[in-house]
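*Asks:* See the structures that follow.
Coordinate-derived values only; no laboratory data. Everything numeric in this text was worked out from a predicted model, so none of it was measured. Cβ atoms are built from the backbone, for glycine too; each structure is taken alone.
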Structure P
Amino acid sequence: MNPRHLFVVSFLLAALTALPASARIKLTALPDRAAAIIRLDNPMFTLVEEERVLTLQKGVNQVDFSWKGVSINNDSIRLTPLDAKNPLVLLNVSYPPNEAALVWQVSAPQACNARVRISYLLMNIDRLVTYKGVAEQDESQLDLQSYLVLRNFSGEDFAMSRILLDYGDTFEKSVRDNETKQLLFFQKTGLPIQKTFKWDARSKPWDPELVSDNVGIPLYYTLYNSKEKGLGENTLWNGKTRVFQKDGHGSTLFLGEDNIALVPVGDKMELYIGDSRDIVVKQKKTMDRMINVRRNSDQNVVLYDNEEQIETTVENFKDKPGTIILTQAIPGEWMMDKCSSDYELKDHETLEFSIDLKPKDKITVVMHYTRKNLRP
């Protein structure tokens, strides 16, 4: 029995009803928890549901719950009777002044051992989710494992409690105060992965040969949180992810580390692996001229349109296929006159091209557009 977390029950005699809180008489200490569930669905608070057996007498009983030194949200404490054969009535709850405690008044139809659930929100239990991915040597599939890192700084000890998130395996573990545990709660094997390269014209050099530093294209492993791709049962929590690759000799190579955001069902998980130099992107503007010029009475240009053309060449030097995402930006008001590839409009000035590359492939994307209503 943890002395910091104490339940007692006393039979409330008529003479005691007039006593102040400082004169409360604690007669019977309850046994340890019959069971406890620690729910980690919410990253800010931990929901604890524990079962206790109250030894009650017929009539009105006093149930005293104290939590000195334990980080409990006192507004969240609830008492729920579970025994249908001995229906209890919760009459009221009071909070003694200057104490980390509360008192329930419970009416029992007869003397009994009543099973109840006491639930509350517990702070300072820090839970983290981490991932480990191991890709096949040919980078076609990945085995994904997810670990729950539980750190208990709440001030409370839990002996053999049921620990669970909203998905994955559950555990029967003891978690003591100031203890940290790592638990494997989720794993999937043979998940199909797509190698995705990303090149953004707003941040990457258009001609890598003119740059003194090495220019790499960011590489991602893309997985889809869908049933068709081996997942899709639950939202995947955010967390740090380390990715490895089998080397064909019974060991693995470390590829990279990334922090993924929350991945809802139907969305994709992108794991940054590093920068690759197996893909080269070159871009140039092949047309840039003023059209539809408007002048004032002094023949000064006050408004014009601009006709532009940009050619982007992507070359894959590897003997493996891949997908590259090209991000282009056209500021202001514009109209696409002709484009050699389909694109997705992410916002009013951002275009995204998804290009599938075959081994040793070379593809050129041409955008011919007009920027409208420009001022000198």
Structure Q
Amino acid sequence: MKQKIQRSYIREILDATNKETISFAGGLPNENLFPMDKLKNASIKVLENSMSMQYSKSQGLDNLREKIAKLYTEYFDFPTTKDEILITTGSQQAFDIISKTFIEKEVLVQTPTYIGALSAFKVLDLKVKGFNYIGSLNYELKKESGLYIMSDFANPNAKSLDKIERKEISHILNKTNSYLIEDGAYSLLDFEGKIEKPISALYKKSFHLGSFSKIVAPGLRVGWIRSDRRLIEKILVSKEALDLHTPTLNQMILNQFLEDNDLFEHLKIVRDNYKDKMEFMSNCFKKYIPSFKFEKPKGGMFIYGRFDEDSFKLAKEVLKKNIAFVPAQVFFADNKKTKEARFNFTNSSKIEIEKGIKEISKILTLRSESIWFKMFKERLFS
């Protein structure tokens, strides 16, 4: 029996917001950091070539794939050729074409995990099982299973796997011979500029996903899959059936942008801004909601923590005040109730961050006073 498919909770929140809403909900990059002038210059150059409006290779433009392959070889310590890169329409598309091609029954995911991946797996009617401990994969992971992992600054909890954990997972995968889907959406957003070697570099039957959405601009919808050439050839069939190829114009604009500019100069600006925003939001939580328990992330786009009450109910209440955050319930495969929550710090201004957290603090204070008054009243008249 097919699973009942629901819309993404975060997309619903984004649809419900307006100009007055202070949103900590979506994983939106800071649009003020989009390299607009450089992208405009790249676009002007590209539009002089009529091939920018033509059909192109399903695997993606050669020049762009070569640049991505070079990124893996030089920065990820993961030797790669252009034949091991497939360009996708956003990395979200990768979940669909990989799962359709290789995953038969079930996917194991970290607990909690990215809601977009959960949605993609469920819409294909795959069984999704969460795991808490790496050791449990020894008896839960099977040959026909898929394993979905975010190794760097995972969405939602911003945690990263260390070298020992990565090796342990690769060891288990080599025993089970399962497929690995490793999502590297935030791998280049370490605040100190560190880049870790992915698990995929240690295991053959793997797919490492990347995206320009978090590091350049999401509106272009260009992502990629890095995998063994023979596996790439197989998922090309699913890619071609879905959209023939990722828009040629978008690929050419990004390729020209990378040709004319140093990606890492741009990333330095992004990382510094995000670290500053993270520190500011952290200080606001400590000042206005000290009961919210969290660890400061070392990269990525989110602060993940725990309230003293049901975060889903709180999220609904603060949304009435035009403030949005994501209760962690939606990040669990079994949709379990929790007090945990995710806050995005990259898209809001510092003024908005402070105003939003102060407003949540007021709501929490009013709720607390209401509970104490109710208890006092009950004792008084009992």
Structure R
Amino acid sequence: MSASPDFPEPSAAALEVSSALSREIHDAIARAGGWLDFARYMELALYSPGLGYYSAGSTKLGPAGDFTTAPELTDLLGRALARTLRAELAGSRSPLILELGAGSGALAAQILDALGDASVAYRILEPSADLRERQRRALARFGDRIAWLDRLPEEPFDGAVVANEVLDALPVSCFVKRGGRVLPRGVIANGRGFAWADGPENDELGASVAALEAALGTPLPEGFRSELVPRLPAWFASVAAPLARGCLLFVDYGLVRRELYHVQRSSGTLICHYRHRAHADPFLYPGLQDISAWVDFSACCDAARAAGLCVTGFTTQAQFLLATLVAEPPSAAVDAASLRALSALKTLVLPGEMGERFKVLALRKGDGGEPLPGRDFRSRL
């Protein structure tokens, strides 16, 4: 699709980057025989070195970027996570927090400020060189307490893994039910751009959808389109491997399985963000927009259990934040007189904003830990 009239035109330099990435994707389609699985397209569009959305130098977060995350609005989420982390780290001699994809670095700063414990080490695994540099500048005051990693730690550690809006960016495979068959939806060349096209039946994808339908207790209807993450079990296994003892906290937008694959969502949940405009065209300006899909938290829990983790908490962001705020002393409470603080609080907790769409998932390896603040929704998983 061509850009809508209300979509800001990219700069000439940005268009040059997008064109270079488009040529790379066209080459990948040609090497694959004319059709490319969408998961591979999404991987290239987001992470291709020097050209992908998370690898190139465009501003991604905040008013000048394409979307805004909770830590950009207020420190409420950082304070709430720190309260949970404090209890998790209390029994460790050398506590360490590993954050996956730290964005602007705002969440890391908020967690460390709220913890107020100089003995806690902080590590960031950030695939984007551009974001890594932004994080270095934002977190310079913490000195050598923070270090950046190129890969997951090889040595086991006690502590915690934190990830805010990371699961939604894992590449997804798209599928459709046609004539009782499961067909993958992928990408073909369309002039200089790209277009959707069904691909040949895939045994692995078919087995995954069959397992999904078995878990749902009913087949998906004819024409149903959606997504799943084929690498989810392997991803959770790799993230859990270096954690000897401790917790993993994930904050992201998504639903449980029976809600995500409900007939009302028969067109899937793929969503793109460009200059604070949400739309459904993943082929618009490749490399200049974010591409994501709503998280299947039931699938995450299945993958986590297979990786040897226990599911210790699942609640909405609103429940998590409000329960934490109630537990804080009055001096630390949100200043209701501040319109900005009140507006941020509303954005994070109201059902029509982020409050119900975003969930908090707590996993654990080893004994110990405390319940996740907020109403327990694990029975819905």
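*Asks:* Consider the structures P, Q, R: one of them gives 0 for helix-only ellipticity at 222 nm (-39500 (n - 2.57) for each DSSP H run of 4 or more, over all residues; to 500) as calculated from the coordinates. Say which.
*Replies:* That value comes from structure P.
*Asks:* Assuming 20 is relative contact order in percent (Cα under 8 Å, 6 or more apart) as calculated from a single structure, say which of P, Q, R it is.
*Replies:* Going label by label, the one that fits is R.
*Asks:* Assuming 59, 51, 44 is Cα extents along the principal axes in Å as calculated from a single structure, say which of P, Q, R it is.
*Replies:* Attributed to the structure labelled R.
*Asks:* For the read-out FRET efficiency 1/(1 + (r/R0)^6) of positions 53 and 293 (r between Cβ atoms, R0 = 41 Å, to 0.05), a value of 0.20 was computed from one structure; give its label from P, Q, R.
*Replies:* Q
*Asks:* Another question, if that's okay. One of P, Q, R was used to calculate Rg and Dmax of the Cα atoms in Å, for residues 109-156 alone, giving 11.3, 29; which?
*Replies:* Derived from R, not from the others.
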